[in-house]
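Visitor: Next up: the structures, one after another.
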Structure I
Amino acid sequence: MKVFIWFLFFLPIVYAAEHYDYFQLVLQWPPTVCRGPCTRPVQQNFTIHGLWPSDSTMPGRPINCTGSQFDANLIKDLIPSLDKFWPNLTGDNEYFWRNQWESHGTCSEDTFNEHGYFSKALELKENVDILGCLDDGGIKPLPPKVVYRSSDISDVIEHGGHKFNGTGHKPRLWCSEDNNLLEISVCYNLDLAYTDCPPKLLNYSSHICKDQCVGFPDFPYPPPPLLASAVSY
């Protein structure tokens with residue numbers, strides 16, 4: 001099976017200090033992440049990659065900060081929601097959650113404990129319907145080789161459509177090597193209100209989307225069965 005190890009392209013800047021002044025809610029698009037059927041059935045929507053405390057003066061973000069080790073027992077009540085909205089598309093869910101907490105969540109442990117971190121990410125995801133907003137603005141998943149302008153995608157998320165309100169602020173789009181929409185970062189200030197994603201992030205060259213030709217691939221049909229093998233990231 002061909003494995004799409006996309007996460008290697010998101011190598012962060014390692015910080016000596018645990019400074020952050022905003023958060024990114026990073027939402028991933030399963031058809032691009034998996035390049036076809038994922039290793040598990042998922043809802044046909046964006047799923048959570050992570051909630052990342054970030055530094056507006058740098059393109060990267062704090063990572064692997066000193067903090068509490070992941071304890072799955074602390075989030076047992078959240079498991080049904082995490083399974084649905086924060087699945088590991090290519091492997092074990094608990095491994096993914098552990099990685100996100102120990103890599104990113106610990107960097108904001110002065111704001112959220114482990115339960116609070118996962119609970120807040122789920123709450124933010126529930127309150128921002130990116131797929132509904134895009135659909136309302138005429139941006140729909142389409143077959144390969146049908147493309148959009150990245151500026152049109154960003155504008156719809158910022159300004160909304162007829163039924164869905166936008167965030168009112170600029171998101172950050174991430175694309176795969178073949179320029180399919182991979183992830184969308186929605187940015188929040190420290191009070192968890194929407195804010196513009198900062199210029200250092202918007203202009204970060206890692207997986208920047210080429211403006212004129214962003215693919216938004218549709219889900220494969222029928223929904224894929226659970227595959228026997230899985231790859232963790």
Structure II
Amino acid sequence: MEKRAQRIQTIKEGRSHRDLSEVIQERRATNHFTDEEIPTADLSKILHFAGQAPSGYNLQPWRFVVVQKSENRKRLQAVAFDQEKVSEASAVVIFIGARQQTQDSAKKIFEDGNRRGLGKPENNDQIIKGAMDFISGSVGWQPWLNRHTMIAFSFAMLMAESLGYDTAPMEGFDPAAVKREFKIPEDAEVVALLAIGRAKPPEKKYPGRLALNEIAFSETYGQPWTGEEI
């Protein structure tokens with residue numbers, strides 16, 4: 001049995017958890033999935049920890065649409081350039097940056113923070129207004145929603161892998177069609193899709209990455225990083 005398969009079997013039997021560095025190093029984008037289903041409890045855990053991601057002002061702009069039913073995965077496949085992995089995966093999560101919902105939930109988020117001993121209620125309105133002005137003026141809603149939702153996306157992907165599942169991060173889809181098919185608000189951003197399940201063999205080989213000294217610099221861009229390679 002392959003080393004990765006042995007580790008996954010160990011996780012399924014509840015005998016260990018994978019180290020984060022191992023999860024990151026061994027993750028591979030999956031092109032084809034088996035028909036094994038993901039238990040709801042595991043999906044809930046993946047979504048829960050995705051929701052623990054950091055965000056500017058703690059506004060948590062992400063929303064998740066979990067597509068599990070076969071007929072709905074086929075509908076999603078049709079608007080994702082007919083990629084077979086969409087209908088093969090046990091679940092595909094649509095990651096959304098929700099503009100209006102972010103604005104609507106800001107007050108609730110800050111009040112919850114107050115109950116936890118953070119900030120003063122009388123300052124909430126001013127802070128929220130400052131946040132909204134900053135996002136709409138200095139950054140722009142589209143890039144802001146995409147940046148923060150992708151953090152939650154990465155948390156979900158790594159959590160799924162840590163539980164022994166395989167994933168496929170996907171950017172190939174028609175955003176307008178995805179919105180239409182899954183009743184996503186027009187002002188929201190469809191950021192990415194994450195297919196989750198069990199990969200069909202054979203295992204994908206490691207394609208390699210650029211060396212650390214090619215992607216990391218010291219103090220200023222172009223100044224070589226001199227730390228050791230891992």
Structure III
Amino acid sequence: MRRRKRLGQHFLRDDAVAEYIVSLVPSGLDVIEVGPGEGVLTIPLARKSRLVYAIEVDAALAEALMQTAPPNVVVVVGDALELEWPRADFFVSNIPYSITSPLLLKLARCRLPAVVTVQREVAERLAAEPGGENYGRLTVAVQCHYQVEVLRVVPPQAFEPPPKVYSAVVRLTPREPCVEDFEEFQRFTAWLFSARRKTLRRLKLANSEKRVYQLSLEEIVELYKSRKAF
């Protein structure tokens with residue numbers, strides 16, 4: 001099956017990595033998988049899951065998967081960013097590079113427990129701590145809803161064709177959301193991190209020389225709530 005470069009497709013070929021990812025998914029659940037490709041995760045997921053909703057934007061790949069998947073796999077043809085996701089208990093994806101950030105933000109809104117494979121650089125951003133270069137708006141958005149664990153680095157050779165970068169398997173465990181209105185919080189953090197190196201004093205947010213990228217999630221939430229109060 002030919003991949004489409006514009007879709008950011010890199011098919012997982014390493015069976016050991018696939019088995020590891022599937023082992024992280026509890027048994028007996030309804031699972032959403034985005035970007036199933038040729039089904040390297042879909043088929044073993046189906047063996048331990050009640051249902052697997054495999055959402056695939058590439059019609060040719062979706063058609064091929066329909067021919068090989070067991071009966072408890074529901075192949076959904078469409079864009080995972082645009083579709084309303086079915087009700088499910090867990091989320092799995094080797095996330096196509098081209099949709100990484102928007103898909104993670106959509107996942108955060110749903111707060112499903114998840115195991116995702118992303119570029120290692122993205123994994124480092126998701127797990128970043130305040131003060132580092134990787135710490136930013138995506139970090140805050142995801143950590144607002146999840147405990148983040150980077151579990152395993154995956155080399156380029158595990159994929160076909162090999163990407164130019166390493167990937168990583170990340171587990172996302174839901175936590176109590178840090179705010180009630182996530183969309184409004186997103187707008188606030190977009191504005192805040194557009195000035196990531198400015199001090200709070202310069203931004204007229206507080207009498208502090210602390211810079212935006214040095215703020216903890218809790219401090220950002222407090223700033224957000226204090227602005228809402230006025």
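Computed from the coordinates by the stated procedures, all read-outs in this text should not be read as laboratory data. For clarity, every value in this text was computed on a predicted model and none was experimentally measured.
Visitor: Which structure, out of I, II, III, was P(r) over Cα pairs in 10 Å bins from 0, in percent, for residues 90-137 alone derived from, given a value of 22, 43, 23, 10, 2?
Guide: Source structure for this number: II.
Visitor: Computing helix-only ellipticity at 222 nm (-39500 (n - 2.57) for each DSSP H run of 4 or more, over all residues; to 500) gives -13500 for which of I, II, III?
Guide: Checking each candidate, the match is II.
Visitor: Sticking with this one: Taking percent of Cα pairs over 26 Å apart for each of I, II, III, which is largest?
Guide: Across I, II, III, percent of Cα pairs over 26 Å apart peaks for II.
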